[in-house]
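The data blocks that follow each hold one structure.
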Structure I
Amino acid sequence: MVTAEINQGTTPEPRKNARILIVGGGYVGLYTALQLQRKLKPELRRGEVEVVVVSPDPYMTYQPFLPEAAAGLISPRHVVVPLRRVLDRCTVVVGEVLSIDHAARTAVFTTPATEEKGASAEELTYDELVLAPGSVSRTLPVPGLADHGIGFKTVEEAIGLRNHVIEQMDIASSTRDPAVRDAALTFVFVGGGYAGTEALAELEDMARYATRYYHNIGPEDMKWILVEASPRILPEVGEGMGRYTVTQLRRRNIDVRLETRLESCADRVAVLSDGARFPTRTVVWTAGVKPHPLLAATDLPRDERGRLKCTARLTVDGAPHAWAAGDAAAVPDVAAGKPGAQTAPNAQHAVRQAKLLGDNIAHALRGEELETYSHRYAGSVASLGLHKGVAHVYGRRLKGYPAWFMHRAYHLSRVPTFNRKARVLAEWTLSGLFKREIVSLGSLEHPRAEFELAAGGKPARDPKGSS
């Protein structure tokens, strides 16, 4: 059995007939399971090891592609990777883990079947635990946010936002009320990190293109507003590139408001801390993330920010047989060479940590020494729309087309599976040859509305998908 001495670096005894439970099917969950399939192939074939992946969704979402999916440059189905297809040697359970008693090596979870029948939650025992539930949106008690805000962490939210933006243009084009038109063409994004900046830039690019097909809407009629509480945006690409990004966005008539907060969006009016008020039907919230609430429902040690306390070997500190990486884990940054430094919760670290985590679990089961995670941050790339971007990689700063090309090349190399790489590349190639798609399919979110209306019932919403 893998003993508590793992944290002190001694070699544990080999372990057989072990069940490895991976909670979460995101970056860490998928890549850890993939690595375990490679490293433990003989053991999995002989039935000596079982890998169980519990995830709320049957797919992993490659989040860096969400802005391009929202802009219609990538099909939604190519932004996700089906877990069952790539994890053919693992047991994939679509469900949600509610709590974990690591002292008893048990996890309580629900599945769509238990929820459908109203049955009680199920219990699963395990020998090794990989806790990788990721993060959730960090919201603030802003009046009206729960009623009118739109998130941007899932592929469903990205496609829903795309449909919403095009629907607002349809509303503005068909109304004679100037107040309704102004509110429909005002788009407020809160948060100047990767998600907010890239989503705004890509959607503004798409909407600007779409105006050529509206006889009474021009790019100058739309208001795009980026609200950021700190003095700069995109801190990951450096201060200089952040200033360049602000300049480029403002040249596109995007209103960038730094050191400003959203005070309220009640009654569809965005009220900012600088006193500005914008009637709007679109408030997109991308102001940071926080650890998944599941972490609070475990008996594992957490730091002041709610993340799991981990060692540089990706074990949970003081909790034998528990492992973590990614957004849920506070991992020491060995490469930084500074006491107390921790790795940033981003995809670059998550993917690399997951591969080492899989290696270390295999080492532990075979009684081998564990490896230490050390990765020097390579830099960051960000897209600002078609053929526009910024990058700060290995100390070199790029902007414009070269940065945009690097952004695409990097993420194409990182998206899992050759199947997805080929499909994404094909879509990029076709989008360069043909015109951009600007159709809204908002009715897909409520597919039964048309039939309910025909059957004499009351539809959940307008069957044509208007807001």
Structure II
Amino acid sequence: MQLINSLSTTTLNSQQQYLEKFIARYTNKTQTSKQLTQAYRSVLADRRGSAGFRQTIKEIVYPIIGKYASGSKIWDIDGNEYIDLVMGFGVNLLGHNPAFIKEAIQERLEQGIHIGPQSDLAGEVAQLFCEITGMERVTFSNTGTEAVMTALRLARATTGRPKIVMFADSYHGHFDGTLVKRQKLDDNLVVVPSFSGVLPNVAQDVLVLDYGDFKSLELIKAYKHELAAVLVEPIQDFRPDIQPREFLKQLREITKESGIALIFDEILTGFRIHLGGAQAWFGIEADIATYGKIVGGGLPIGIIAGKATYMDRIDGGMWSYGDASFPEVETTFFAGTYCKHPLAMAAARAMLNYLKSQGNALQEKLNGRTSQFVETLNTYCQEDGVPIRLVNCGSMFNYSSVGNSSASSDSSSENMDLIFYHLLNRGVFILPSGGLLSTAHTNEDIEYIIQAVKDSVKELRESGFLP
């Protein structure tokens, strides 16, 4: 068993007995989630239904099925209450179901969901978005994946070049063109598909480099005449502590001089770490940026924004009635039935107006509270010898294992799954990779989470799973 190794028979038996008791406790508490997952597994192909699968914890590998959500809390189908640290994977900056968003959606529902005619709110939302972000033009899609896909197409259409640069450990959605990775082959690093079903030729026009490494800048210079874009997740979801300001500034200079589109993937960082997103955080202006999550107020949305040079490829550029002007720019293709969905536009307008009224003080306060939360837990872990350290950027946080030996790292990594399940069992909804705070989280919520971590560590130590 992966969780139980290099131990005496007595310890092994003790751990096995504890694990069996915990699994029974957990499955009893969340039994309807487990029952429904099993009942619909044959018809519902769902990645969440098997995420994190290991034989040793097979009986508790199933998603918690939600029923209600409000503020910082969610309730599952069994009636269990959780403090939510997932927050819609970054969507709910203000917590669940803010009253003004709910009212905006209800008001729009009364008018019907008219898809076909142009949305009467699209122009207003675009203008408001540009005012807040400083972008020149925007267009709307349904998801972050679509936004990234479109941004790359615009860059290639504008520059006439084929290749793009991405950085290792970044995430840009599930578009084939970004599902690639580096792999060592005959002592050489080559770019290959990350998953089956992605064609090898997709990887031919992608360079995957190291983020924050100045050697990467030299490679970008070497390929500058072939590069359409450099795609950046400025704050990587998996490593929020990496914030290479000087690297990004030099990258901006190189791309500007070489006519390469600098694309910031702001799906997660947009409106979260700063009102102006990562661009304002670093003081760097991208050519194109992609957004989603927060700006949709809980409804599906993707936004592609940027300089007119690139965005004009959507519609041909600016022209006017009553004169000889016409759309002069050659266009590429972009479409989508649900783009500018009436409900999404209503929610986005409400959210943008609220964020504008609050200014950056909202983000600054939330960032400060998150840093304090992370520091408190890190102090506890260091003083108590827990091999875990939290890292954050603004209100996004993640964990990294600490320890000199690979065995220590492997052990803590494996046991993070158990900490994750213990936190769920104590009413803290979190992912093994980390979480996010919202403005709806109270001081009492944070104190509860900290105590839940301490209690989980204590229980795992007593059962022999942590040193």
Structure III
Amino acid sequence: MHSLEHRVLAYMKEHQLVQPGDKLLIACSGGVDSMALLSFFQRFRHYFQVEIAAAHVDHMLRGDVSAQDRLFVEQYCRDFEIPVYSCAIPIADIYEQEGGNTQAICRRERYRFFEQLMQELGFTKLVTAHHADDQLESMLMALTKASSLNGLKGILPIRSFAQQFVIRPFLAVTKAQIGEYLHNEGLTYREDASNAKDVYTRNRFRHHIVPLFKQENASVSEHAVQISQQLVEDDFLLMELAQERFFRLFERIDTNCYKVLVSKLQSEPLALQRRFILILLNYLYNDSNTIQSYTLCTTILALFDTSDGSRSVDLPENFIARRHYDEVVFEQKRENTSLAPQQLTFNRWYTFGHIRVFVGELAQCDEAFLQQHQPKYFTASSMALPLVVRAPKKGDRLALQGMQQKKKVSRLFIDDKIPFVKRANWPLVVDSNDEPVALLAVRVNNKFSNVKSAKHDCVLVVESDERC
């Protein structure tokens, strides 16, 4: 048995990449890596007790040459009685319509074809020929992008794809070992001329950077695979721990609204703090690029370090993180609608956001109502009726019990730690002379009393359901 086969078999067993009964769809371009992969599984399909088939995509970027690649793969599969599914996709036409990156379009369309085959024909795993050199290139490229740990983990041996999985059995071996294996098997392959072009980022790393690393240590690619595996294992354990603790710290208020105390989050190790934010982003977003953004994660954590009483950070897709003293709320931005003035009619309830208010005649309120709502009592003749609810204005002041000077409403907001973003539309009750009498759910003026007396003939009830 060839040494490559020993390595690959051991790697597949370690990571449990296949199980008896699997239907494997092997991505095959006709190049050295994928032809070795197809040859390996053709030889070991009975050993694994699996079915195999090949999938080839002609990107139609190299004219007759790429068409010949397709014929080459189809002929090999006929010779070895391997089912093959191939197609031609006009990438140049798609690029002309969309613009962007040619390689990204190729990958997207290629994997779209693979996904279609898996869903229609019941394949359980897609198999690709990524190898140890690919792993080293991916990890080095991630470093240049200031990537998150997910980028540094590189190519995973198995991950979810098309409601099934994609596996990479050749991550245990290098390109040189693959070439030697194919040569020993006496098999040929097709060379893609575009692999020699430095116009693509991966090719520049492959041609100029990786060789420098290999001059220092010929085993650097295998080391990259080992480091990647250690990172994956360590990160998995830490993410499990973070996931277990997440809802001890974060309170889910609504589908897209979470609340956490700064003091609680900062009492956790920094490694877990980062992962709490990644978990949160995973709940808020479906976009993996957003979830893995190192910059976004760092920006959010900086919000917890600020000494400002109130501060906010705009997040992607119309989300916002608002800090208010020891609390940070993550939510979607709300429409900034102004609070229109509204006159309060006696003996009925009104709702202003999370606040409900009732102004009524004491004679209309039975004892059960008074015990349940614990109202503020006042005398109608002491007020310039009717009462009106409006938004606060600059200069508003409230005459409080026991104070000679009226207190600024803006100061009351600060004292009660009302988030700055909510102050502009917080409901303020004024009399017919526009004199403030109550900042709802915060303070009332000196004309109200908590204790009922013979002179009182009216009540004010305020209920707050402040959540997010």
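Throughout, read-outs are computed from the coordinates displayed, never taken from laboratory work. Source: prediction; values computed, not measured. Cβ atoms are built from the backbone, for glycine too; each structure is taken alone.
Kindly point out which one of I, II, III the value 5.9 was derived from, the read-out being distance in nm of label points 7 Å out along Cα→Cβ at positions 88 and 272.
Working: I: 5.3; II: 1.3; III: 5.9.
It traces back to III.
Could you figure out which one of I, II, III the value 1.74 for Cα Rg over 2.2 N^0.38 Å, for residues 160-399 alone was computed from? All intermediate terms of the calculation are to be shown ahead of the outcome.
Values: I: 1.25; II: 1.14; III: 1.74.
Only one of I, II, III returns 1.74 for Cα Rg over 2.2 N^0.38 Å, for residues 160-399 alone, namely III.
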